Structure 1
Amino acid sequence: MPKLTLTEAEWREKLSPEQYHVLREAGTERAFTGKYEKNKADGLYKCAGCGLPVFESAAKYDSGSGWPSFTAPSDGDAVDMNQDQTHGMVRTEVVCARCEGHLGHVFPDGPGPEGLRYCINSASLKFEPEDKAGD
């Protein structure tokens, strides 16, 4: 997938301070504060940094974790995984395949055939309701 590369100044101009903190500095929003955590509408979740479709509402479920949770990305090529050893833990970071923005982490405690929980920050996403998808 072709990468979107911007300077830090361009990212700061494009993103809100919260989006910049999450997407570019691998920050995390506080649990139960994200605007999509309770969203149940049908549609597509896109990367707030570059607009790449990363998750579909059909894969979203209420994990009780305080963040939007998904069983799988919209496409196997939509996200990349990196080992994250920050905060004294070993986790798997989920990043956008196009702009390499930090989306969240994936854990092996989810439902579905793969048993994965993609725990994603609302600030890293832009939701497009189904009735507007494809417009």
Structure 2
Amino acid sequence: MSDRSKTFSEEDLRDRLTPLQYHVTQESGTEQAFTGETWDQKGDGTYHCVVCDTDLFSNESKYESGSGWPSFWQPLSDAAVDTEIDTSHGMVRVEALCHSCGAHLGHVFPDGPNPTGDRYCMNSASMRFTPQVSE
């Protein structure tokens, strides 16, 4: 479980985030499939929490799931993403949350590729992509 060491006021979040980013990260919303900024991002780099800038995922674990949302088979580390059971909308799912600030990222499904078999189905609105800089 998270220590939620990074906390922000509602006013700060509404000032910094777009309405969609706020809805997704703070109200457990979901962006429409195939519309997010990073669902088809293919470059080398890192995906960070849009709320607190924590490193979440690497392009090395990203794959095309066909779902219309950025999909990864694992986070950057076991400590980057927390999971909780989500029983909203009349179904049981596994919610993915930023470990540092508790922002809603998306959901985890057991239909991903090897080696984990997991599909971290994330919202582009909850993440910011930083391209890897070539040396």
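Which one of 1, 2 has distance in nm of label points 7 Å out along Cα→Cβ at positions 22 and 94, as calculated from the coordinates, equal to 3.2? This figure was derived from 2.
Identify the structure, out of 1, 2, from whose coordinates Kirkwood radius over Cα pairs in Å, for residues 38-85 alone was calculated to give 11.8.
The correct label is 1.
Looking at distance in nm of label points 7 Å out along Cα→Cβ at positions 6 and 70 for structures 1, 2, the greatest value goes to 1.
Read-outs: derived from the displayed coordinates by stated rules, not from any lab. No experiment lies behind these values; they were computed from the predicted model shown. Cβ atoms are built from the backbone, for glycine too; each structure is taken alone.
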